[in-house]
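**Student:** Below are structures written as structure tokens.
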Structure I
Amino acid sequence: MITQSPVYIEESHGYRIEVRTHFDFTRSNPLQKQYLFEYTVVIKNVAGDSAQLLTRTWHIEDGEGELRQVKGAGVVGNTPHFKRGNAFEYSSFCPLPTLTGKMWGHFEMLADDGQTFEITTPVFRFKIPAEFIDQY
């Protein structure tokens, strides 16, 4: 069973980023302190320059305040190009050792004129829904 959270939204440089998170009960393992959270990101060029997504940087903080950073090329193997009005959606996951956490970051973009800029994501939260707490 997957439970959905609110939508987290951030806009920067004419790009809108929406994130939804889900706790995946069936793929989590509380005995090993492994809680799997899925997230879906929609990136849309609402009023920005045409650009290609080059890299991503994520900051992940668990419920005990431990912070780690993940950097990489593209998103889920893609480096989409956005003209005004274009959108790209992808899903990924974040394993955490705690019942809660949060994540935020940015995407580095390469505009058609050769300039680079960053679009920021909202801070989005991971939390096990109350209906699952008694099962842990």
Structure II
Amino acid sequence: MRDLDEVFGALAKSDFRRRFRLRTQEAEYLRSRGLETVMEHAADFIAKRLAPAEPPNDGKQTPMRGHPAFLAQHATGTCCRGCLARWHAIPRGVELTPEQRAHVLTAIRRWIETQAAAAPVAPSTGPPRAEQGDLGIG
């Protein structure tokens, strides 16, 4: 496995990998559920979609939107076994070890934490409505 600082340095040079950002939908999902819940989901995604030696639909198993972990996987080259081999030097054709799974999850967490600070805030729907008591009514 490659050192994550080295991996992130290489990813920063990829136009494709750099274009991924938490969008409003995914940022709001992260805010509402919390990082630990999102990381539990990520661990489940990795166990089912990436860890097997021959994952079903390899190369197409990670959606491009809908969950912060999906975006993080594409941004960090942890979306399929081919990307894991290319970016992280984790070989194809063998089930991921616990150490390799931890490496993948650390990469995902690192990207999400970095993005969360710069994530868009959901647009306001206007000022809060006054309650009856605020208007002297009731």
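**Student:** Of the structures labelled I, II, one was used to calculate helix-only ellipticity at 222 nm (-39500 (n - 2.57) for each DSSP H run of 4 or more, over all residues; to 500), giving -500. Name it. Intermediate values should be presented prior to the final figure.
**Tutor:** Working: I: -500; II: -16500.
Answer by label: I.
**Student:** When relative contact order in percent (Cα under 8 Å, 6 or more apart) is calculated, the result is 32; to which of the structures I, II does this value belong?
**Tutor:** Values: I: 28; II: 32.
Of the options listed, only II reproduces it.
**Student:** Follow-up. For which of I, II does log10 I(q)/I(0) by the Debye sum over Cα atoms at q = 0.08, 0.12, 0.21 Å⁻¹, calculated from the coordinates, equal -0.27, -0.49, -1.27?
**Tutor:** Numbers: I: -0.23, -0.49, -1.20; II: -0.27, -0.49, -1.27.
Clearly, the read-out refers to II.
**Student:** A further question follows. From I, II, which structure was mean count of other Cβ atoms within 10 Å over residues 85-92 = 12.9 calculated on? Before the final figure, lay out each step's value.
**Tutor:** On the way: I: 12.9; II: 16.5.
Going label by label, the one that fits is I.
**Student:** Given structures I, II, which gives the highest value for mean count of other Cβ atoms within 10 Å over residues 13-20? All intermediate terms of the calculation are to be shown ahead of the outcome.
**Tutor:** Working: I: 18.8; II: 11.8.
Largest value of mean count of other Cβ atoms within 10 Å over residues 13-20: I.
**Student:** Distance in nm of label points 7 Å out along Cα→Cβ at positions 93 and 117 was computed and gave 4.1; which structure, I, II, did it come from? Could the numbers behind the result be given before it?
**Tutor:** Numbers: I: 3.6; II: 4.1.
Here the read-out was taken from II.
Values quoted throughout were computed directly from the atomic coordinates according to the rules given, and no laboratory measurement underlies them. Small disclaimer: the values here were computed from a predicted structure and weren't measured. Cβ atoms are built from the backbone, for glycine too; each structure is taken alone.
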